[in-house]
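Trainee: Input: structures, listed below.
What follows draws every value from the coordinates through simple rules; no lab data is involved. Just so we're clear, the structure is a prediction, and the values are computed from it rather than from any experiment. Cβ atoms are built from the backbone, for glycine too; each structure is taken alone.
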Structure 1
Amino acid sequence: MRRLTVTEARNGFLKLAEDLARDPREVVGITRRGRPAMALVSAELYESLVETLDLLGDEAEASRLRRALREEKGGNVAGRRRQP
């Protein structure tokens, strides 16, 4: 994660927006007086994070997701075992 001070972020805001558009998975940490103050992310990453939190906040959806991940890890995809 790239880190900038509030002043650096303010002075380079347009470039930050361009950088995040170019690499939407990037996160820029903003510090104030040497302490973490905020994180700047692309709209694409923000929407992805919110959607993930919504899914994990719904117990039924979270359970289905955990089961699907276990099945995939075990090689069971779409109800079929992968052939070695």
Structure 2
Amino acid sequence: MCWEEAGVRAAILVTVEPGTLDKVLSKVKGVKGITDAFSVAGRVDIAVVAEAADIKALTGVVLRVNGVEGVSTTETLVEAQP
């Protein structure tokens, strides 16, 4: 899905429980609305890019990511549109 079609795009920063990184990353990549996900070094473990038609749909994507077993916290950064 390209940005023009999406309407809302966000970065989701994910912290996982110890020892679950690979499993969580694999599951998060399969969540509908996720366009990219990768492990990172820093205060979080995974950076995720999500796209949705509107904020309500984006909320659903975030809730699905939060529901993945092994996810301990998330922080969602919604793209500011010009």
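Trainee: I have 20 for relative contact order in percent (Cα under 8 Å, 6 or more apart), calculated from one of the structures 1, 2. Which structure is it?
Mentor: That value comes from structure 1.
Trainee: From which structure (1, 2) was helix-only ellipticity at 222 nm (-39500 (n - 2.57) for each DSSP H run of 4 or more, over all residues; to 500) calculated, if the value obtained is -17000?
Mentor: Checking each candidate, the match is 1.
Trainee: Let me ask you something else. Suppose you compute mean count of other Cβ atoms within 10 Å over residues 10-17 for every structure in 1, 2: which one lands on 12.1?
Mentor: 1
Trainee: For Rg/Rh (Cα atoms, Kirkwood Rh), which of the structures 1, 2 scores highest?
Mentor: With respect to Rg/Rh (Cα atoms, Kirkwood Rh), the highest-scoring structure among 1, 2 is 1.
Trainee: Among 1, 2, considering only distance in nm of label points 7 Å out along Cα→Cβ at positions 18 and 74, which has the greatest calculated value?
Mentor: The maximum falls on structure 1.
Trainee: Of the structures labelled 1, 2, which one yields 0.60 when FRET efficiency 1/(1 + (r/R0)^6) of positions 34 and 58 (r between Cβ atoms, R0 = 41 Å, to 0.05) is computed from its coordinates?
Mentor: 1
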